Structure I
Amino acid sequence: MKKIRILMVIGNTRMGGAQAFLLNVLRNIDQERFQIDLAINFYAECNGIEDECRALGCEIYILPYFKVYNYISYQRIWNQFLSTHHYDIVYAHSTNSASVFLKIAKKHGCKTIAHSHSAGYRGNKLEQLTKKFFTRGVKDVADYWFACSDKAAERLYGNNYKNYSHFYYIPNAIDAEKYRFESNTRKKIRDELGVGDDVLLCGHIGTFSVPKNHIFLINVFAEVLKKEPNARLVCCGTGALLPTVKQQAKELGVLDKIFFTGVVQNANEYLMAMDVFVFPSIFEGFPVSILEAQATGLPIVMSDIITKDVDLTDLIIRQNLSKTPTVWADMVVSAFAKHNMRDTYNSAIAESKYNIKETVKEFERLYTELYHQN
């Protein structure tokens, strides 16, 4: 059987929400029927996903980052690439310049997919305006429109996205079994951190970037310490704002109470070790980490701006970002006091549409359907 060849375009190989989703797809898709390769702008500085992607059969190609002023050369390089590399489908996870490269892909006979993973735009005001301008044309060149949530769909396709016959809601699914709570795993990680079982361990997983709002997170944790002096915070991830966040923690006198782990390959184990997940994001598409946390039975205090599609259990506590860090801290301490039965929540995710095995079946159907369209 001839394989359907798919080129997925994603900004880089740093572990993030879109990258985690991509890995979950690669781990579960039928490799006898589908060949998936990646086009990226750059590799992660460390602990990226590229090694596992290659182990799963991917070729990885470096193509330039779109900077507006390189518009002509960007088009030329994409034309050259698609002239020498045959793909049936070009699939944009990175959508800021998708209106450019998907248009070129269509000229080379490729079917096209755009996938919105985010409800907002990163960068300063000028960068956000530029991205908004260039994403306006994505819906005109993508044959299929994918989005992880209603907010993410509206950002990329506009308010009438549901009227398009080939719009598909694609859940940011996970392998739920991997996140089934285990008390031995919890103890192992807490022992490694030197945290006793009766200590409140707050946690966060995410790239150190503006949307994740780590500055507010640190302020909340500083207030938590006034109520629970022995509390600790573990932050998994890395990013450009990490030095700024560490400096803030130092100035608040809480740096020695925080574990900065960098990118971890065992995020599931860290979630089991945490007592409360604190997630004050400014915007999100559909945060996979919230699914993962629920699958481990972990209480979550998060911003109310996040799509309600992610609310699959009673573990979620929403709060507005206009509320003070003290108010947030009260909610964190209250969530810790509940001592929920963590091993009872996994089935809520495993039996839902957010189980990756079901999502991949839908992907395989859609890829095949798009491939056979005239």
Structure II
Amino acid sequence: MSVIAFMPARVGSKSIPEKNIKIFCGKPLVFWNLLALQESNIDEIIVATDSLKIKEVVNSFNFSKVKVYERSTENSQDTSSTESVILEYINSANLSDEDTFMLVQATSPFTQIEHFNQGLDLFDKYDSVLSCCQSKRFSWKNGKALNYDINNRPRRQDFQGTLIENGAFYISSVSAIKETKNRISGDIGIYQMPEYTYTEIDEMEDWIVGESLMTRFVLRKAKIDFSKIKIFLSDVDGVLTDAGMYYTESGDEMKKFCTYDGMGFQLLQKTGVKVGILTTEDRQLNRRRAKKLGLDFDFHAAKDKLQIVKNLCEKVDVSLNEVAYIGDDVNCFELLSHVGIAACPSNAVEKVKLIPNIIQLEKNGGEGVVREFVELILS
């Protein structure tokens, strides 16, 4: 008997184009539930999509439990039901009737490992399980209050409210789904999640609210151990600069650096962290900038950035896990994929943004993004 998580990810979205892979809090929307499912008690995770682009993005996460199922065109229409693609997959995969089937929706990105695991534990007692949250909104229909007495209006803190589906997950057996052609049936257990999980990402307004909720209730709980950092390195073009190339009438090359970044290096040095730059270019203005900042290291004409940093770590007796690096382009990819803490500017290339666990910062290159990273580390 297996436990299978199933996530539909259709390409069509009228309200938010390419919603399922649009960047949400620094990662494609589908990433967040897949990350939690990967660490949960789920045996296998299926992403059902009709999009090659979604398939490529999902595969780029390199989650061992995740597989992509190419759903049919017939069941990828605006009018197609979720149940239709569920049944299509169950029949094509020849699943056992005894398998546990969990429908997970990418538009509810707040679900954590413990929510999935506890929902599965509750399923032992019921035919199906449904995730809900408590809404303390007063409901009306046709001029009548549905969930409270208007003559005895309760205070919010005393009001029990109403359980509302939050769309996070639905659990049932394969046999029950095949028999009823429904995601839930029989004796249904309710798994109650926090009130903030009420928001589903369907409209742009939901997106704005959702990112705020995600930052406040989920991401702040994910603690990154910045105290382990012993070396802090930065790329130059596209990070310390805006990636623009400026030339005078006489052909002299110029670059625009942000002074806030320079102070960021100094603030780290005061804490004992060694700092430096790493650039594939070999320009005197980069060397002059490094000298003015008083950096501990400056590497120029760095073609193999990863090997250079490995050599540095060996020389100063530091592990790669104790290195923080910020980069923005494909020539930074290998190093960003191996250091202990990786970050990128908001306008980094897509391949860099998709590196697992990379911190996508709010500022663009040349706008003080290194200072932003430094302040995150120091905080």
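Please compute Cα Rg over 2.2 N^0.38 Å for structures I, II and give me the label with the greatest value. Structure II comes out on top. If distance in nm of label points 7 Å out along Cα→Cβ at positions 91 and 115 computes to 3.2, which of I, II did it come from? Only one of I, II returns 3.2 for distance in nm of label points 7 Å out along Cα→Cβ at positions 91 and 115, namely II. Given a value of -12000 for helix-only ellipticity at 222 nm (-39500 (n - 2.57) for each DSSP H run of 4 or more, over all residues; to 500), calculated from one of I, II, which structure does it belong to? Attributed to the structure labelled I.
Where a number appears in this text, it was derived from the coordinates with a stated rule and is not lab data. Note that the coordinates shown come from a computational prediction; the quantities given were computed from them, not determined experimentally. Cβ atoms are built from the backbone, for glycine too; each structure is taken alone.
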